[in-house]
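Structures incoming, each one as C-alpha cells.
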Structure P
Amino acid sequence: MKKWRFLILIYFLNAVIILWTVAPYLWLIISSLSYKIDLLTVPLQWIPRRLTLENYISLFVDRGSTSGNVSLFLASLRNSVIVAFSSTLLAMSLGTLAAYALARLRFPANNLILLLMMGGQMLPPIAIVIPLYVLLRSVKLLDTHIGLILVYQSFILPLVVWLLRSYFASIPSELEDAARIDGSSYVGALFRIVLPLSAPGLVSVAVFAFIASWNEYLYAFIYTNIAAKTLPVLIGEFSTKLGLEYLRIAAAGVLASLPPVLLAFIFQRYIVQGLTAGAVKG
C-alpha cells in the first residue's frame, strides 16, 4: 500500500510539472492562431472557435522591412541562424581542446584556470556590457555577426569547457595510454579515441550551447541595430502606437521556439546519455 501511495504521488507531481511547463506554450500556440477579439471575450475561450494564419503570414510580408524584399522577421531569423550556429561551432572547437587539456594534462594552474573560467560566469552580464561595448566599437564590430559571435563566447565557451571536461574525465585514460604506446600523440588520441567515444556528450553540449546562443537577448539588444538584429530582439520590438502586438509576438514566439524544441526532441537520447555519463566522474 505504501508503495502504491508513493507511485501515485510521484505520477501526480510529474503531471503537475508537465502541466506547469507545457500549458504556457500551448496557450502561446492558441494565441498565435486566434483573432484578437476572441482572446478578449468574457468568459475566456480556451479553445477558439475560429482559427487564422494571419498572424504568421504578417511576419513574412512585413511592409516595414529595410532589407529589400526580405521581411524583418526573415532577416532576423537569418541572423539568429548565422550567429547561433557559428557561436556553437566556435565554442565547440575551442572548448573541446581546452576541456581535453584540463581533463588529461596535469600542470600547476590546472584547477585555477577552471575556477577562474567558471568564476567569470558568476558575474552578471550587465556588469561587462559597457567594457564589451567599448571593445567592439574600437574594432568596429558593433551590429555585426562576428562581433556578436565573439561576445557570445564569454558565456558559451565556459559552459562547453565545464561540461566536456567532466565527460572526458569519465573516459578511462588507459585507452589513450594504449594509443600513445602505439605512437599516437595527445591530439591523435583525442581525435581517434576520445571524440568517437564522446559522441553523446558532444551532441548534448552542442545542443545546450546552441539553445543558449539562440535565446540570448541582452547582448544582441545592446550590440545590434539592424544588420545583425536577432529574433529575440525583434520579437521584443513588436509594438505600435496602440500598444504591443500580442498576436504577432505569439506567432513569432512559436516559430522562434521551434529550433530548440526540435533539437531537444531529436537528440533527447544523446542529451540524457551525455549528461548522465559526464556526471559519473568529475
Structure Q
Amino acid sequence: MYTTLISVAQLQALQSSGQPLMVFDCSFELLNPAAADALYAQGHISGAVQAHLERNLSAHNPALAVNGGRHPLPTRESLAHWLGELGLTPTMQVVVYDRNKNNYCGRLWWMLKWLGHDPVAVLDGGLQAWQAAGGSVDDAPPKAKPASSFLLKPALRELTLTSTVEKNLGRDIQTLVDARASARYRGEVEPLDPVAGHIPGALNRPFGENMDSDGFFKSPAQLRLEFETILAGRDPSTVVHHCGSGVSAIPNLLAMEVAGWGPTALYAGSWSEWCNTPDLPCAQA
C-alpha cells in the first residue's frame, strides 16, 4: 500500500502484479481550464481516468459545496458517489499524477484521504518521469469498470474552515503556511483574486520549493530542514496549509508528511475565500 509518494518503477510493478489499481490524470491549466481535456486527449498513462479540477474536484453548486473560494470542495457524499460510478472500491490502490509538478494531483490525493481512503499516492515526477522511463502512454479513454459502492470512512485528513482560521488567528495553536508565489503573498501582484496580500501572520512556502529541478520531491531530510527553517521553532502539528483556492497548498502538506511529520490541516477556502469574506483582516509585505 502506497500512501504518500510512489515511484515510476513501483507503479510499473503494481501494473504488472495485477493488483486492483486506479490511476488518475489530474493535469490542468489554471488560466485555461479547457486545456485540461486537450492535455488528457494528447496522451496519458494507459488506463488513467481523467480528474478535472473544476468539473470533478470542485463544487460550484452551493448546495453541494463544503466551503467557499474559487475551487470549493464538494461534499464527501457527492465525491464518493462520483468515485463509485468510476468503479473505485475501498481497498483499491489509487495513484494520481499530473504534468504540472504536482500542483493539481495532490488535490485528489487529499480528497481521498478526507474520504477515509488511505491507499492513494502521488506519482513522483509526474507524467514526465513516466515517459522518460518508457512508461506506456496512449490517447484512448480507459476501459470502464463496473460501478461500485464507495463507502465513506472517518476522515484521515483535517479540513479547516474560515471560522476556525479567524478564531485562532494569532494564537500558538495555529501556524498558517501560504503556498502561493512570494510576490502574491506579499501583495505585489494578484492575478486571480480581488484583494492582494495574505492572511495576517501567515508564513510563506511556495509549493514549487518542495521539488527539485526535475520535478521530483526533494529528499525527506532536505524537506525537513527547509520546513524547520520556515517554522522557526513553531510546532509542526499546528500547521494549517492554504494557498489561493486550496489546491497548490497540498504539495506543502504532502511534503511535510514525506519529511516525517504527521498529517497537518488544510484550509481549503484559502485566500480566495478569506479575502472575499467581509471584515476579515488582510496584510501585505
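Here are some notes:
- Which of P, Q yields 0.05 [FRET efficiency 1/(1 + (r/R0)^6) of positions 5 and 109 (r between Cβ atoms, R0 = 35 Å, to 0.05), calculated]: P
- In this comparison of P, Q, the computed figure 2.8 for distance in nm of label points 7 Å out along Cα→Cβ at positions 37 and 261 is attributed to P.
- Among P, Q, structure where mean count of other Cβ atoms within 10 Å over residues 29-36 as derived comes to 13.6: Q
- Answer label among P, Q for the case where volume of the Cα convex hull per residue in Å³, for residues 141-180 alone, calculated from the coordinates, equals 170: Q
- Test item: distance in nm of label points 7 Å out along Cα→Cβ at positions 237 and 269 calculated as 2.6, pick one of P, Q: Q
- Taking relative contact order in percent (Cα under 8 Å, 6 or more apart) as the criterion, the top structure among P, Q is P, with the largest value.
- Structure responsible for -8000, with helix-only ellipticity at 222 nm (-39500 (n - 2.57) for each DSSP H run of 4 or more, over all residues; to 500) calculated and labels P, Q on offer: Q
- With volume of the Cα convex hull per residue in Å³, for residues 101-228 alone derived as 137, matching label from P, Q: P
- Here mean projected area of the Cα convex hull in nm² was derived from just one of the structures P, Q, and that gives 22.3; the source is P.
- Source structure of the calculated read-out (FRET efficiency 1/(1 + (r/R0)^6) of positions 85 and 197 (r between Cβ atoms, R0 = 35 Å, to 0.05), 0.90) within P, Q: P.
Readers should treat all values here as calculations from the given coordinates under stated rules, not as data from a laboratory. Being a predicted model, the structure only gives us computed values, none of them experimental. Cβ atoms are built from the backbone, for glycine too; each structure is taken alone.
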